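Undergrad: Once you scroll down, you'll see the structures, which are given as structure tokens.
Since every read-out is calculated from the coordinates, none of them should be taken as a lab result. Keep in mind that what you see is a predicted model, and the values were worked out from it rather than measured. Cβ atoms are built from the backbone, for glycine too; each structure is taken alone.
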Structure I
Amino acid sequence: MLVDDDEMSLESLYSFLTSEGYGVDAFQNPGKALECISDHPYMIILADYNMPQMSGIQLIRSIRVKKPEIFTILYSGFFTDNLKQELYKETNIDKFITKPVRIKKLLPLINEIIKKTQEEK
């Protein structure tokens with residue numbers, strides 16, 4: 001699942017991930033993404049930190065209640081080490097990525113998550 005209120009970022013990441021063969025549901029509205037979480041077996045949530053309707057933190061907190069096993073990746077243009085530590089303590093986010101999202105870093109991370117998830121089954 002990909003959640004970002006910025007249409008260009010969303011389309012760019014969606015296009016890249018689907019061209020690599022990943023099944024991706026993309027949402028500009030985090031509330032709509034949250035509505036779909038119970039109905040789909042998502043392995044990974046990739047969400048923007050700063051969204052007007054609901055922050056990425058609020059989204060991940062809500063997801064953790066329903067599906068704590070989903071791997072969560074939060075991305076933003078303004079992460080500091082202190083903010084990352086604070087957010088991890090609050091929400092147990094699995095990974096932080098700084099914008100712009102570097103595809104060369106994201107792809108190996110996704111592949112690693114998929115591999116680990118499949119090994120655990």
Structure II
Amino acid sequence: MELKDVKGVGRSAASKLRAAGIETVDELAELDLRRRDVDGLSSQNLTSLRDNAQRLLEAREDGGLELVEGLGPSARRKLADAGVETIDDLANLDLRTADVEGLSTDHVQKLKRNARYLVP
């Protein structure tokens with residue numbers, strides 16, 4: 001995994017992180033914001049990036065849908081009823097053929113996009 005695999009880390013943020021000595025997703029996930037600044041990134045942005053890195057690492061180990069941003073218990077049950085049980089299942093869901101009863105196509109599309117951030 002590379003820094004760019006973390007949701008919110010583009011070329012600019014990756015460059016700033018590397019300049020601060022943060023080279024890996026693991027290093028970003030373990031970032032102690034009380035002891036570390038990164039020039040050009042706000043503490044709020046760093047917190048978000050760190051949290052996204054932690055979520056990505058957890059997803060790689062666990063694969064559970066509860067890690068998908070914006071996915072609550074009700075939607076998780078509806079996805080499970082449609083056979084979607086893992087992050088990989090959701091990330092690879094074919095929206096042309098999927099029928100998730102009780103969830104709009106737009107909602108499923110958003111959840112799928114969020115899941116894809118967890119499976120680089």
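Undergrad: If you rank structures I, II by distance in nm of label points 7 Å out along Cα→Cβ at positions 44 and 100, which sits at the top with the largest value?
TA: Numbers: I: 2.0; II: 2.9.
For this comparison of distance in nm of label points 7 Å out along Cα→Cβ at positions 44 and 100, the top structure is II.
Undergrad: I've got another one for you. Who wins on relative contact order in percent (Cα under 8 Å, 6 or more apart) among I, II, i.e. which is largest?
TA: For this comparison of relative contact order in percent (Cα under 8 Å, 6 or more apart), the top structure is II.
Undergrad: Here distance in nm of label points 7 Å out along Cα→Cβ at positions 60 and 92 was calculated and came to 1.3; which of the structures I, II was it taken from?
TA: Answer for the origin of the read-out: I.
Undergrad: If Kirkwood radius over Cα pairs in Å is calculated from each of I, II, which structure is the one that comes out at 15.2?
TA: II
Undergrad: Another one. Can you tell which of I, II yields 0.20 when FRET efficiency 1/(1 + (r/R0)^6) of positions 36 and 84 (r between Cβ atoms, R0 = 30 Å, to 0.05) is derived from it?
TA: II
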